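Below you'll find a set of structures to go through.
Every read-out reported here was derived from the displayed coordinates using simple, explicitly stated rules and does not represent laboratory data. Not measured: the values here are computed from a predicted model. Cβ atoms are built from the backbone, for glycine too; each structure is taken alone.
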Structure P
């Protein structure tokens, strides 16, 4: 989008419309800067919810540098990456991204609890029950009203106590 606006701005300069070109040039810079700080992270996260994994991955790949993203967007970037890694069977990288997403801060309570649940399951799958219990304890510190999250918490609690 930024490049399209920039091209139109250049065409307007060539046609002698300097004032209109300046506005489009500024708009293209705003779009480009916004992309650095926001990326397409929220759109990618929503596509993951719709099970459009390829589109979500393309949107995440378009992020130039996750380190430049605002805290909330950076958290969701790592959470989305974790989901994609987990889907592809790369649980080690998924775990790293989950840790980064929760440590960065900026996740909504529901998503933070889901990240901790996923971390607990990853540790359970490795037989590290003590670490799983730590993340389960974290989930208890946040009040979440979402029924799906409550259901997942109940399943996790049963899984932990069965070990």
Structure Q
């Protein structure tokens, strides 16, 4: 595997030359979870992996990537193709590049070692800020999405692995 810094996800979903991914874990609030993301050589897959820790009130790890404004315009669904470890994850959208903005969250369950495709329409998402539901904020406008991401926060202290092969849209 190779590091992701300044690399482009070479799949059907994002052909941007400046795509960058960043890790945001619970250590931003004192937690001890660790994670990393890297290309799986020869497979056109990003592997997001690490270990959750509940120490110091921790318990989440995430991967985020910026999206060019309008990338998801005119989309009815956003679909992800993933292979997981049997754990539950969140697919997250943000309409801001800011670090502390709220996210639109859709949870999905993985089947260990199996490629799966999950599709979400805008009603699949619930607005959240730091794990708290924001019921007064409606569904996302896909035209306004600026960031996509994946998060694990299932309170299970062990290693996790999520392979991401594509993020695509349907019109």
Structure R
């Protein structure tokens, strides 16, 4: 039990005990002045009735405040749940967009890789052709030089008289 509730119950119990102990005084008739006239009535019962009436009003007010607070908390919980769902949906949407972006980038990089490989292979083929033609030209030039040397050696061997003895 909360401290406030316990305090209210103790005060109400004390009032009840006080009223029970002094019941004869509470029920004794007294002259009471009401602004427009005078009445004979038990003042203690009137005050006790007013206390009971105020207690009931207080309880009704407390129930009203607690009910309105409960309704407000319930409304905030619904709003919070809606916001949570919206945030989760937005987060899921971001993950989906990120996944799509990564797939596109991966595909783009794969395409660039294929293009690069194709370009490199084409360039290697060109270089291989150029290298083969350079080797062929070098081989032809070398063969021509060897042929010239061979011809010169043969001419030199024909022109020189044999070894002298």
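Miscellaneous remarks
- Identity of the structure behind -0.28, -0.42, -0.60, -0.95 (criterion: log10 I(q)/I(0) by the Debye sum over Cα atoms at q = 0.09, 0.11, 0.13, 0.16 Å⁻¹, calculated), options P, Q, R: Q
- Which of P, Q, R leads on distance in nm of label points 7 Å out along Cα→Cβ at positions 106 and 130, largest value: R
- Highest-scoring label, criterion being FRET efficiency 1/(1 + (r/R0)^6) of positions 58 and 154 (r between Cβ atoms, R0 = 30 Å, to 0.05), among P, Q, R: Q
- helix-only ellipticity at 222 nm (-39500 (n - 2.57) for each DSSP H run of 4 or more, over all residues; to 500) derived as -32000 - corresponding label from P, Q, R: R
- Across the set P, Q, R, mean count of other Cβ atoms within 10 Å over residues 98-105 reaches its highest value in structure P.
- Which entry (P, Q, R) yields the derived value 29 for relative contact order in percent (Cα under 8 Å, 6 or more apart): Q
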